[in-house]
Structure P
Amino acid sequence: MKLIIAEDDANLINMISPYLKEKGYEVDWVPDGKELLKKIKSVRFDIIISDIHMPDMSGVEVLKNVRLMEEYKRTPFILWSGIAIEEGEKISKEYEKVRFMKKPFTVRQLEDFICELTRLEIIDSFSDSQQFKLEE
């Protein structure tokens, strides 16, 4: 499973990336939202993660732009922040398949969020492709 993270704190990426790679995820990192938007046009990702507070473009702006792209309308998205907590929680309720994580968090909590969102993805794709008929 391929995921991309937009985060301006390289130290945070250096801490979580090895864990995620060990768990079998392909991890790509970009330092800001503009780079993320460029990257996802050329490479397809299964999960998008973004910090809310970044230079040039906030994670919320990134999410809104991503949701305008047909191929990413339903892609699981995780927003995180240590300071924009109310904003993150509000946004996660407004958009489908979006979760908010408050910093600091553990890598295990991050993996749990990823698993939760990808389980939803599997359930949605299964229910979209299957039709069940009730027999009397």
Structure Q
Amino acid sequence: MAAQYLESREELIKTIKECAKDDVLVVVFDSSRSSKCKDNLSSLEKLEAKSQALKIVFLDIEKQANAVLASQMRLRTVPTMLVFKGGETVDQAEGLLNDDSLEKLITPYLPPKPAEETLKEEFDQAMNEGQYPRALALIPILR
């Protein structure tokens, strides 16, 4: 995830509006000097690896290089994550987030999974856990 330079709040707003209506935009303000930000980057990169399928767009902004924008956004700490959906801020988090916390922050704003995909995941989970009767009961529904 490469940090980007944005001139102003207006440029950030333009980027937010250009994001597809169904996509979740996660704007991450961080610092290459902060150890918390480096730890956070690992969790973000894992989620970014699956982001194409999940309709998540990441925008990484280096706070020091974007000091004017950071000031305009009234950021108090790094890392700070702002979550946008449909051009509106829907959530935000400050500080270090682990993998689970990051997913919990973003997941509520993702489009629901198709029922077939959910059933397939239930089937796979039942098979992996050795719950074969439950898995067998799902086969007629999956056809």
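Read-outs throughout are calculated quantities, based only on the coordinates presented, and are distinct from any laboratory measurement. Because the structure is predicted, anything quoted here is derived from the model rather than measured. Cβ atoms are built from the backbone, for glycine too; each structure is taken alone.
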Exercise. Comparing mean count of other Cβ atoms within 10 Å over residues 25-32 across P, Q, which is largest?
Worked result: Q
Problem set entry | Parent structure of the calculated result 28, given that relative contact order in percent (Cα under 8 Å, 6 or more apart) is the read-out and P, Q the choices | Q
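For Rg and Dmax of the Cα atoms in Å, the calculated result is 18.5, 60, so let me know which of P, Q that is.
Working through the options, I get structure Q.
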